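What follows draws every value from the coordinates through simple rules; no lab data is involved. Computed from a prediction, not measured in an experiment: that's the story for all the values here. Cβ atoms are built from the backbone, for glycine too; each structure is taken alone.
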Structure P
Amino acid sequence: MARKFSAPYQSEPVSSLASWARNLAVFSAVAVVVSILIVRFGFLEMKPALATFFGALGCAALSILVSLAAFAAIWQNGSRGMSRILLALLIDAVVLAYPTYLALQYRKLPADP
């Protein structure tokens, strides 16, 4: 019979805020992909798809805020969950990178007289 490896650090609790941050980040990534596919294949009109897209970007921003709260909770409690926070921030950076780039390019465009 094989032994089960058990380290003392694995028995420590995981921060629930870190789990929520990761779950929100994954949800926002899935919602962004679904909204892009909806527009690409023409399942819905543009307005509901844009509402879905901006809602997903809002979930990504909320995930960043929850990640910051989880950083503070982990700093105070010493619980586990830093990898979940970093994964959430990585997913959020991927989701928000291209819309942020487009917003910066939009600001650089000349004004229409």
Structure Q
Amino acid sequence: MAIEFDYQNQKIIVNGKEIIDSNGVIASNVNISSHGTVTVNNLQDAVEQLADQFYYTETTPVGGYLREGALWYKASTLTLSIYREISPSVFGWTPISTGTGDSETLDGGAY
């Protein structure tokens, strides 16, 4: 591994990639190994992918890294929902905890 310290320009270069400049870490240039729910190979994309697994918004989340198991909290209704398969090959948001009323009953399957 080649590490270069450029004191004059305030940079650190690792294996030919500038990873730190005077503004801080350049996350898109920091390589990582995919693991678990993180399927990308650089720090910037990994942070975005992890952030897209939990949503805190008033509007229904769509796109991005949205996939089964993602969580969404809507503060105005005090509702926590999970993105899951609601019928074969059809996915949608299902409330699992609400501030009022009843929540969805989820079947944990057989053990």
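General remarks:
- When FRET efficiency 1/(1 + (r/R0)^6) of positions 28 and 84 (r between Cβ atoms, R0 = 35 Å, to 0.05) is computed across structures P, Q, the figure 0.65 traces back to Q.
- For 11.7 (mean projected area of the Cα convex hull in nm², calculated) the corresponding structure among P, Q: P
- Highest-scoring entry among P, Q, by mean count of other Cβ atoms within 10 Å over residues 44-51, is Q.
- Per relative contact order in percent (Cα under 8 Å, 6 or more apart), the highest-valued of structures P, Q: P
- Structure (P, Q) behind the derived value -27000 of helix-only ellipticity at 222 nm (-39500 (n - 2.57) for each DSSP H run of 4 or more, over all residues; to 500): P
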